[in-house]
Structure formats: structure tokens, C-alpha cells
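Visitor: Following are the structures in question.
Please treat every number below as a calculation from the coordinates, not as lab data. These numbers come from a predicted model, not from an experiment. Cβ atoms are built from the backbone, for glycine too; each structure is taken alone.
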Structure 1
Amino acid sequence: MQSTKNRGFARYVLLLIVVVSLWYLFGDSSWRPVNRHAEPRAVTARGDLADDEKNIIAIFRESSPSVVNITSVAVRRSLYSLNAVEIPQGTGSGFVWDSEGRIVTNYHVISDANQIRVTMADQSTYKAVLVGAEPDKDLAVLQVNAPPGQLKPILVGEAENLLVGQKVFAIGNPFGLDHTITAGIISALGREIEAITGRTIRGVIQTDAAINPGNSGGPLLDSAGRLIGVNTAIFSPSGTYAGIGFAVPVEEVNRVVPELIKHGRLIRPGIGVKLVDERIAARLGIDGVLILDVEHDGPAERAGLRPTQQYRGEIVLGDVITGIAGTPVRSSADIRDILERYKIGDDIELNLLRDGNPVSLTLKLEPVN
């Protein structure tokens, strides 16, 4: 009897073992005890960096010491103590132009500042003074009294021979995160953007390299680490990176910056005339730019250009500028853009319509305000 019970118990235990084993193998295993034995994984050998990675690293090492962080500060009086209080207005970027301590940035980065601070790559900070600005080009030059050892002028390249699809790199301080590099390509060339003054900046470079608030005024570089543009604006519904950024081309920078250093402003070549608003000229059926007045003893007067006058109670229309050196013009902006290609002292040919007849005159360009 006892033996039978033992055999039955043994069968029960065996069956239980089988059921538990099957459940362990095929059932929910979350209850199983954790194996705490662990060691670090073996490191897989990486091999050498890719050539394009090496190039980006080299560009950053070579160019980042030339890039600075710019903080604009407004000084206000406290309502309670009447003491001066410094209020940060914003941050932007810039770059070392020469060994004299000149810094190039965007005009809109410093336009509202009472004080400007420039932080160099080694985190040393200096007060900066404004040397000159050209709001129509959104460019400004600052001066810092940093020792020569801290001044590494950026390498200057060219933008005229750029091709869509070329690799480009932006270094700046997006959201105040200093010395950030982003990479992309040239997305388009010859774009137009609006400056802070409302004037059009032409020939702008479009890129998809990430440009965010704080990048303004920083350099756009080619794959040789040379400056090809100044990052100026983004197109974004949200105000942050959306894959469309714009940079003023380096040829414009190289033309404007020396003028700002020499004169504090851009001295433009001109012909010494006042022009009638294009909308009024259009209502008069004039195809071209109507001269309203000529500057006394200016190049236009000396060349014999005729202003609009009142004669015996009637308006006598002056000369209509239809072209410059054969290039048609339809607005004062057209004239300004063409004249910017020339230098003070250059002779140009004006194509005119006088009393309905085509006339051409040559005059010498002079400085204008």
C-alpha cells in the first residue's frame, strides 16, 4: 500500500517537473532570475577617418580661431536707482578681418547696441567700437584692442566661380553655442534678400548648411576653408533652421569692408542727379528713369543733362535715362546696382531719351552721399 502511494507521488512529481520545464522553455520568462554576470564589450577597431571627415576637421581647426562671438548690450537707467543697467540685446557671430583687430559682422547684429562685446576663440572678451557700417549691405566693421597673438585673420576666397552643389561650411554661435560648425551645399546662386533698410541685396548665396539665430555675421566657407560669404539671413516660418540660409558674397564684403575702414561708410560713385519716383514716371507713360534735378556743378550738370523744369506755367520733362553703357534701366535701383560695378573717377556712357530722341553722353563718376 505504501509502495503504491510512493509510486503515485513520484508520478505526480515527475509530471510537475515536466509541466514546469515546458512552461519555462515556452511560456512567459519574465520571472526568470537575471544573470548579473557582465563585462564591457570588446571595442571594434574603427580604422582611419574618411577623407571628407579629415577635411572638415582641418577646416574647423584652421578657421574657428578666426570666428568670434558678438554680444550687443543696451544701457538703460534703472527706474529705482537711476544707475546704468546693461541689458543684453542678443548675440551674433563675426570673424577677424585683419591683424589690426578689425572684426566683420552683420549690421543688424549690432544696430541697436549701446555697447558691443567680442569674445575671441580663447574666451577672452573685449569691448568693441564701431568702425563703420553699410546697412544696405547688412555689413559692419568693429575694432577690438586684442593682442596680435589672438588675431587670426580669416582666409579670403572667391564666390564668382561657385557652383551649385559645392560643399560649404558655416561656423558661428547659434543660440549662443559658440564655435559650432555645420555643413551643407550651395543650394542656389544669385538670390536676392532684403536688408534692414528695405534695400535689395543682390547676388546672394543660398545654402542648406544649418544657420540659426546667432549665426548671423559668421563666415560661410568653401571646402578649402576660405571665406566665400557672410551668413546673413534665414528663411523659416518658425525662425529657426529650415534648410534655407543666405550669405552675402565675399566679393561684396571685399569691396565694402575696406571702404568702411577708410571712411566709416561706403562712398558710392554717382552722377549727381535726383530722380522722379518710378510710379509717377509710369503714370506719365515714361519707359526709363526721369531726371528731376541735377546737382550744381556735379557730373550730370557738367555733362549737360537736363532736369525737369517749369516753364511758363507748364512742366517740361527732363532727360530720361534709358540705359548705362548699353544696359537698360527701368528704376533708380537699376541705376544704383550698375553704378556699384564702377569706381569713382570712371567714365560711363549714359543712354538718354531727350525730347523723344535717343542721346548718349559720357560723364565721370564722382562721390555721392
Structure 2
Amino acid sequence: MQKGPNRREGGSLLVDPLAAARTSVRRAGPRIAAIAVSDSEQALSQEQVLDRLGLKGNEFAEGIFERSGVKRRHLELGGDFLARTLQGRTPQVEQELLRHSIRAVDALELDPAKIGTVLSASLYSLGCPTLAHRLVDHYRMDPSTDKYHVTGVGCMSGVPLMRLAAQAMREHPGRGALVVAAESMSGILTPAAPSDPKAKTVGSAIFGDGCAAALLSSDPRADGPAIVASRVHQIAGRLDAVSLDVSEQDSYLHLARDLPDLARAGLGEVVEGFLRHNHLEHSQVDHWIVHPGGRRIIENVQAALELSDDDVATSWSVLAEHGNAGTPSIFYVLKDTIERYEPRPGERGLLVTIGPGVTLGMMLLEW
């Protein structure tokens, strides 16, 4: 991946006039001023997860786990926790989500008095008051602070969350927005049973816990990329491809076997259309921030968009170290992309997410 508007060739510094021109004026509007994450202290290897879920010795499960692209994940899989029902786990899950959210928000070093909107999200929630309410209360924010909690959007939450936050900032001039994506995939993982469908085993191989917080600011001096444009695209007739199956004794996230193929089939055309609408070509995207949804998801997105191995290297790294953490996953990739490549002023990035619906999310960023 070429970094920055200038490049060296044969020992000489060459200036790309088009890239240099777009660095002269910094784009106005909401910016992702800071991102922070929080993980549990416990990281489990794939071998440990197999053992705790009762899948060790299961040939199919061991093969799926080995080929998943995941090396370790942050999960809460103690015996007492696994023995509880989904409802019985709720108090602990809600407290853990709040604890990690506070850790991530504290790392942003923001001024709570300057926040006008708080948006929180998780795949599911049985808790009330919501995570957003609890954060407003914890930080003693202005009583007029808007607060919203989104559930069920899962892996593609990053795009609509930041889009909603940017829109909400118009109602609070001079104040920023706080976005918190917190997930406890541990809360829906259950021990194996002889009657389990293969889809449950696949989900057990890739999902992990995670939490990310992002500060959006309209301050033109703020660091981080500006949000230029965003779009979502739902594939018709495939609501069954991603679903949360819950019963009194069992729960798991069902992923259809053809989900990666569904995403690949229409992704190239949708992304190219989005770029054209914003007067850009594929070659003008400097950084690709791709959802680390699983091995086949990354491979199919790479193929559909004709990306290089370096373009998706950060996605592979996040998958290996965190698994698919659902709601906050794309924030992990964005944070690591910024740290790894140090984007320069004028460079562009494109977030690509895939989640329930089946819905594709795209967000164009500019540094």
C-alpha cells in the first residue's frame, strides 16, 4: 500500500500533484477524532474454547476451528457462566459491557460536558436501562444529552452508528457525539449437544467479545478522518442468512453457509456505485477497512473488490487476535489501520461491513 501524497523512486522524492492538491484544504464536518477499545483480561486459544464448549475430539468442530483464521479470542467461558441460561447471564453481561465501555471511553480522554449525543449498540440486550443511559449517568452528562441504544444490527453497526451520530450532532452545535459498540458474544455461546446444527459450531469457532468507543467532533482541529459519505444496501429476501436463535436452554448466532457468497455476489457493483456517486474511482481509495467477519468473508470481499493482500492485512490480524467481535469489529480494524499506516492528510479510507439483513455498509473517510 502506497502511503501519502509523495513517494520515493530511484532515491528521488516525487510529488503526486493530485494527491498534493487534496491536502491543501481540510474537509469540514464531523470527524472520528478518537477511537479506543477495551478487552477482557482473559484471552482463550482455539484449543481452550474447544475444550470449554465440549467440542474437543469432534472432528468437524476441530477442522472448522483450525481453518477459521482465529488464533485467540477474549471470552468469558467459566463453568458457572456456561451453566446459566441466557436470562441468567444477563446481569453479569450487562455489568461487563458497562465496565468495558467505561474503560474505552476513559481512554478517549473526552470532556463529558461537551457531548451532546450518546449512541450505544450491541447485538442483543435484555438490560434496562440501556447502556447509553448508564453511560450518561456514570459521566454525569448534561440531562439534555440525547441517548439511543441500537440492537440487532450486529457486524454492520459501525456505519449506521457513526452516520446517526453525525446527523445528531446538527442538533447540538459545538458538542460532540460518543459512539460505544460493546459485545458479549460469550453471552450467547452454549456448550455443545449431540443435536447441535453445524451452524452453531461455525459460530462457536469465530465469535469473541469486544468493546470500542469513538468520539465524533466537528472541531476542524480534531485529529482523525472526516466522515464524507455513507450508504447501506440490504440484499432482498435473505433475512434468514444471519439470525439469533434462542430457546429456553440454548442460543447461538446462525450464519447461512452461503453468506460469504451472498456478500461477494453484489458487493463489487454496490461499492463501485457508491464510489462513483462520490466522484471517485477504486484506485483513489488509499485504505480499505474491511469487516473481519471470518475467513471466507475476508477472502470473498478481497476477491469481489480486487484488493491486495496488504489491503486486508489489518482485517486478518484483527480476526486472528479477537475473532469476529460483532458490533465493534470494524472499529478495531479502523483503529489498527490508523496505527499501522498513519494515514496522511488527503488520504481516503473506505469502511466495508457485512451484517444481518443481509446488509452491506459503506463509509467514505478522508484524513
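Visitor: Cα extents along the principal axes in Å, for residues 72-207 alone was computed and gave 57, 26, 26; which structure, 1, 2, did it come from? Walk me through the numbers on the way to the answer.
Guide: Working: 1: 58, 39, 26; 2: 57, 26, 26.
Among 1, 2, the structure yielding 57, 26, 26 for Cα extents along the principal axes in Å, for residues 72-207 alone is 2.
Visitor: On mean count of other Cβ atoms within 10 Å over residues 112-119, which of the structures labelled 1, 2 is highest?
Guide: With respect to mean count of other Cβ atoms within 10 Å over residues 112-119, the highest-scoring structure among 1, 2 is 2.
Visitor: Could you tell me which structure in 1, 2 was used to calculate distance in nm of label points 7 Å out along Cα→Cβ at positions 120 and 160 as 3.4?
Guide: The correct label is 1.
Visitor: Out of 1, 2, choose the structure whose coordinates give helix-only ellipticity at 222 nm (-39500 (n - 2.57) for each DSSP H run of 4 or more, over all residues; to 500) equal to -6000 when calculated.
Guide: 1
Visitor: Using Rg/Rh (Cα atoms, Kirkwood Rh) for the comparison, can you identify which of 1, 2 gives the largest number?
Guide: Answer by largest value of Rg/Rh (Cα atoms, Kirkwood Rh): 1.
Visitor: For relative contact order in percent (Cα under 8 Å, 6 or more apart), find whichever of 1, 2 sits highest and give me its label.
Guide: Looking at the calculated values, the largest one is 2.
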